[in-house]
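Just so it is clear, none of the values below were taken in a lab; they were calculated from the coordinates. Every value quoted in this text rests on a predicted model; they were computed, and no experiment measured them. Cβ atoms are built from the backbone, for glycine too; each structure is taken alone.
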Structure I
Amino acid sequence: MSHVSPSFAPVFGNCIRLLRQVLYTRDGQPFLVAGSGTLGWDAVGANLIEKGDKALVLTSGYFGDSFAECLKVYGADVTQLTAPIGGSPTKEQITEALKKDKYKVLTLTHDPKMIAETVKEVSPDTLVVLDGVCSVASEEIRFDDWGIDIVVGATQKGLGVPPGLSVLCASQKALKVFENRKTPPSSYYISWSKWLPVMKNYEAGTPSYFATRKPTSLEAPVQLIYALETSLKTIMEGKVSLEDRFKMHREASQRFKKEMQSMGFKTVSLSPETSANGMTAVYFPDGFKASDILPKLLAKDIVVAAGLHKDIKDKYFRVGHMGVSVVDSERDDMDRVIKGVKEAFAEAGYKSS
């Protein structure tokens with residue numbers, strides 16, 4: 001299927017409309033661009049940051065550090081507000097930071113409702129940017145009601161689509177900031193001046209592109225757009241309501257964390273309030289490491305990930321529980337993973353407390 005085919009344009013446009021529903025927004029502007037979730041960071045830096053603009057990055061792990069590094073590339077004056085490993089900055093810390101200086105953007109990965117409300121109270125001009133790669137479609141994100149300006153996402157996590165599509169939604173406020181730039185965007189490929197007309201045209205049913213390199217048609221990765229529409233239609237029109245979907249993710253998260261704790265394991269998150277619903281990070285017990293466990297799980301057709309956080313990367317592993325593995329009651333993914341983790345540790349010589 002060609003990316004300029006008349007029959008493809010309605011599929012692309014439907015993805016834009018359905019994504020608004022998933023994010024609870026009426027007039028947020030989705031951008032669907034070939035790339036990874038990291039491209040969303042570049043979109044923020046290239047389109048919203050001008051040299052010397054101040055950015056407050058709330059850092060609670062690996063991705064906060066990386067987002068800060070990305071924004072510096074685009075000339076941002078970055079301040080990082082860090083939290084203990086497994087925690088997140090408090091409302092009081094955020095309020096104090098916002099009162100101390102004027103920031104153009106604030107970025108976060110967790111607790112968007114509280115943080116967006118705090119920004120609205122203390123520094124309403126500051127743009128609220130949520131790195132939601134893991135949370136879109138697995139966590140409740142009320143874009144309009146909470147006052148979020150940017151959600152950065154990708155297809156391969158909660159949306160349950162193969163990787164390769166960067167998903168971003170921008171508020172009208174963020175688009176106004178972009179339009180009022182004093183300097184041109186600092187990227188060609190991810191410039192909203194190029195992409196905004198493309199998104200609007202597809203939503204209106206008109207095929208569009210600006211710089212495709214045929215035959216790859218990267219400006220509209222056709223197969224991924226079809227897959228995304230299938231997923232979004234399942235999410236919004238399937239047997240499970242959006243609210244129930246988020247409830248099922250919360251329950252699956254709580255169940256998995258309790259099972260790990262019953263084995264004597266400690267989660268990296270310090271409390272339920274700082275825990276993600278789509279993923280659990282678990283410390284290895286003393287004397288165990290990734291190479292002891294991950295290959296044993298792989299032999300059972302179970303894939304989990306090693307750690308990323310630079311300070312503890314060899315001390316924990318990560319398990320995703322999101323999307324179809326949680327929502328489809330006919331599958332037994334959660335049971336298999338829990339059973340597999342228990343068996344793998346037993347095979348490695350661990351005796352549960």
Structure II
Amino acid sequence: MRISNNLNLLLQCSSLICAIVFNSLLIYLIITKSPKKMGNYKALMIYFSTFSMVFAVIDMIVQPFIHSYGSCFFMIMSIKDWPFTVEMAQIALSILCGCGGVTPFLIAIHFIYRFFALERKGNLKYFSGTYLFMWFLIPIAGGINWFHLSWFYYRRNDKTTEYIKEAVLENFGLHMNETVYSAALFYPADEHGVPNLDIKIFISYVILSFSMVIPFAVMLVAGVKSHSQIKKLIEQGECDYTKRLQLQLYKALLVQTFLPIFLFFMPMGALFSAPLFHIDIGSWSYLTTYLYALYPAVDPLPIMFIVQEYRNAFIELFDCFRCSPPSRIEDSSTIKRDSETV
């Protein structure tokens with residue numbers, strides 16, 4: 001079964017357009033319609049939306065195919081119509097891999113902020129000034145880690161090229177001299193043709209795994225504690241506006257977590273791990289290519305439609321386009337304000 005180049009291109013073009021439109025709209029709503037109580041959380045959301053657009057643009061430039069074959073997983077890029085050098089193509093591919101390392105840390109930082117806001121012990125001071133800049137650097141460090149793995153561990157080599165060339169031709173209609181790739185071959189054959197575990201690749205896999213496990217552990221702990229804090233918030237009789245906004249932000253954050261789990265990390269985790277355990281997922285790995293491209297387009301939707309201020313502004317915007325009176329859905333609790341930043 002050969003993956004459709006046209007279908008792949010159509011999905012990536014659609015994802016790019018949606019990612020630019022939805023994330024740009026969300027940034028506009030964050031800047032113009034956010035409650036004042038959201039504080040520096042607005043900066044985090046803008047950072048996330050900006051990254052999603054960058055992710056989508058790079059994905060469109062690279063137009064990757066992601067696949068698992070035997071004891072190897074790889075991301076491959078066609079250079080048949082690439083106007084620049086092969087080295088630049090390899091850099092672009094590694095940058096796209098680096099984008100994968102940014103996402104889990106971004107989500108984890110959102111969860112930490114939400115917990116500090118709900119906890120109300122003054123820890124939000126660690127998300128202001130220089131501290132906020134340091135938080136912004138953490139996802140970039142995660143991206144550099146993945147770029148490093150792609151560039152130094154998973155670059156083209158003769159054994160990997162020989163191992164995957166038939167699969168690449170069969171599934172994507174590409175000869176190896178028409179591609180650059182980032183690949184991990186766990187069990188290359190020795191001089192006697194006997195497959196042996198490549199310790200260097202295994203270590204890179206451990207590093208890759210920890211870069212996903214650590215932020216998800218942080219998310220799990222912060223998420224459980226945040227849920228407990230929300231229950232206390234309701235029991236303590238906080239004002240309706242504060243409770244509503246906290247619950248909306250928490251729900252949006254949960255949905256924004258499930259999206260990358262199901263669209264990104266579960267398929268990518270399966271793709272990374274299957275070759276190590278001699279599991280050939282074959283055609284199922286095609287799905288990873290599509291989900292990888294889809295994620296940046298759908299990520300801004302939860303917060304856009306769950307947070308009432310953004311949802312109302314979105315509805316009003318389209319009412320204006322239809323030249324009809326705006327349909328405001330006001331909540332009487334928005335009149336009430338609390339001095340605490342959420």
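If Cα extents along the principal axes in Å, for residues 147-298 alone is calculated from each of I, II, which structure is the one that comes out at 72, 31, 26? Here the read-out was taken from II. Of the structures labelled I, II, one was used to calculate mean projected area of the Cα convex hull in nm², for residues 51-122 alone, giving 7.4. Name it. Of the structures listed, the value fits II.
Taking relative contact order in percent (Cα under 8 Å, 6 or more apart) as the criterion, the largest value within structures I, II is that of II.
Taking helix-only ellipticity at 222 nm (-39500 (n - 2.57) for each DSSP H run of 4 or more, over all residues; to 500) from the coordinates of each of I, II, which one would give -22000? Present the calculation step by step, with values, prior to reporting the outcome.
On the way: I: -13000; II: -22000.
Of the options listed, only II reproduces it.
1.00 is what came out when FRET efficiency 1/(1 + (r/R0)^6) of positions 19 and 59 (r between Cβ atoms, R0 = 25 Å, to 0.05) was calculated for one structure; which of I, II is it? So the calculation was done on II.
Source structure of the calculated read-out (Cα Rg over 2.2 N^0.38 Å, 1.11) within I, II: II.
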